[in-house]
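Student: Read through the structures below before going on.
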Structure 1
């Protein structure tokens, strides 16, 4: 597929999405008025979901390290300096404190070096702006500092900080590192909201799970033991926790553990949700019980809490675990949309 060269008279600024996953970043950029023309994703399941929702984007389904940015640029019909925005979220598991025993094994995961792919593409495309998102733990890593220094040597003005998506219209707590870089001018973060969106605003009017017209909302839960079923039933509605029950009612594994106090907890209607993770279908992984019903949130509810619209398509044949992984790893489109609007304002100057 070859695309025509883009002139300066185009109506929409153009962007490419590296490490696109199931498409949360692309959706947020499109909602902000960008035309996403290219994307890269190595995971076949995520790439399939991406294509279901963004069929007009040239998606390269491959390891980004094996893709030449120069050949990709030619295939897109772009010249150096024509790209408005290079955006991406390199896989963050290598920097996660949870995945690395609270930091003890940081630096050993080969994915830690994938952030340099953002730099490699920045050098090849020379975009007018760059947006990168990742886990907060990356901020303290030498790999990130080196990348920032190199971007500055390339002439970019950087804005870097850790922001909570709950302050940007996302109904969940989600602290993320975000980098905005402008070639001509510094790009400010979007303005924080005075009000937060709650769980109730996101999923309060959803139809009953299992009896809706939405296959994603109807995916069944796994069978639980009678004891766990009773435990879930007796946890107080609207924000209750297993710790609200007598010790004799709690699971022995919970009594032995001093951490992870949110497991088998309910979300609260009038608060934001906890961070939606790949374990969001399992109440043993966090506060993922529905505020009212005696079940974990459905995959559609998880997607809504990530600010994916009801119409966003996921192939249920992938299975609940694979879908939860895509949703948990996705960037909240609304968080991206607001910061992308800040980028657009600078690009229009």
Structure 2
């Protein structure tokens, strides 16, 4: 495999705009800056009026929802470039958190959607409302528009909300469909394309199905799952939406694509929550011992058992991921 010439960024900031968890009592930590209650209570910060608490009102607090979104700022050739990775689970949650953090979505030059599940795509409604018909490029795998459902033994099948290519185009976005790896922002960032499945333990999502040729078929691989990769002086920064391809597969794939073995950070969803995926926690933690990331920030669908296992095994690298985290590398 020919390696892809990914630029080495002069600096990188990953701000978590949506995640399952918020905690304004957590202080800054290593490379992470956080918005705490003292920040929100400082003079001049916005307040929300409420009759229950008369006076100036209460802090305009960040909101957690069961989805994921991150704003990526990369400095290269003396210039700041900005990209939005996923948009969260609701029309308003992510854009409201961006407003509360003082981040202007009008700076965004491109959007990458990690896959087609609605908890990563639904916030496009809010982005469209903020930006208007911007012609902003939206990178997504062509299978991201597929109808999907969950079908588990003993339960009625539940169809998942499906994103619409037509609706996003009508809202003013430029859809860019890619199966292969692709560079964005003039080579500052890499979208992995379809991820090679090489580990024996990351076998996809049992019970996940897609509507193909007029019938429901097993779709455990979720082939549209892609990650975003940056390169800094200390190695690769891998950003995962859910990691349906397997988070270890994903990091190894990024290493092969770029020819860079050092891993500076892995951030995002690892999809290790619940009884279907908890058996994978052990081998995943063991594999991270070889990958040796400098920063490990599991989020969203990783699940508390996996988060605890990773924090216990890698205390120096582990970062508690919450809404508002700004991870600076």
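Student: Using the calculated result 37, 21, 19 for semi-axes √(5λ) of the Cα gyration tensor in Å, pick out the matching structure from 1, 2. Please list the in-between numbers first.
Tutor: Numbers: 1: 37, 21, 19; 2: 28, 24, 22.
For semi-axes √(5λ) of the Cα gyration tensor in Å, the value 37, 21, 19 is produced by structure 1.
Student: Who wins on distance in nm of label points 7 Å out along Cα→Cβ at positions 38 and 206 among 1, 2, i.e. which is largest? Write out the running numbers ahead of the final one.
Tutor: Values: 1: 3.7; 2: 4.9.
Max of distance in nm of label points 7 Å out along Cα→Cβ at positions 38 and 206: 2.
Student: Also, I was wondering about something else. Given 0.95 as the derived value for FRET efficiency 1/(1 + (r/R0)^6) of positions 238 and 310 (r between Cβ atoms, R0 = 25 Å, to 0.05), which of the supplied structures 1, 2 does it correspond to?
Tutor: Of the structures listed, the value fits 2.
Student: So helix-only ellipticity at 222 nm (-39500 (n - 2.57) for each DSSP H run of 4 or more, over all residues; to 500), computed for just one structure, reads -5000; which one of 1, 2 is that?
Tutor: 2
Student: Hey, another quick one. One of 1, 2 was used to calculate mean count of other Cβ atoms within 10 Å over residues 150-157, giving 14.8; which?
Tutor: It must be structure 1, since only it matches.
Values in this text are rule-based calculations from the coordinates and carry no lab data. Given the structure is predicted, the values throughout are model-derived calculations rather than measurements. Cβ atoms are built from the backbone, for glycine too; each structure is taken alone.
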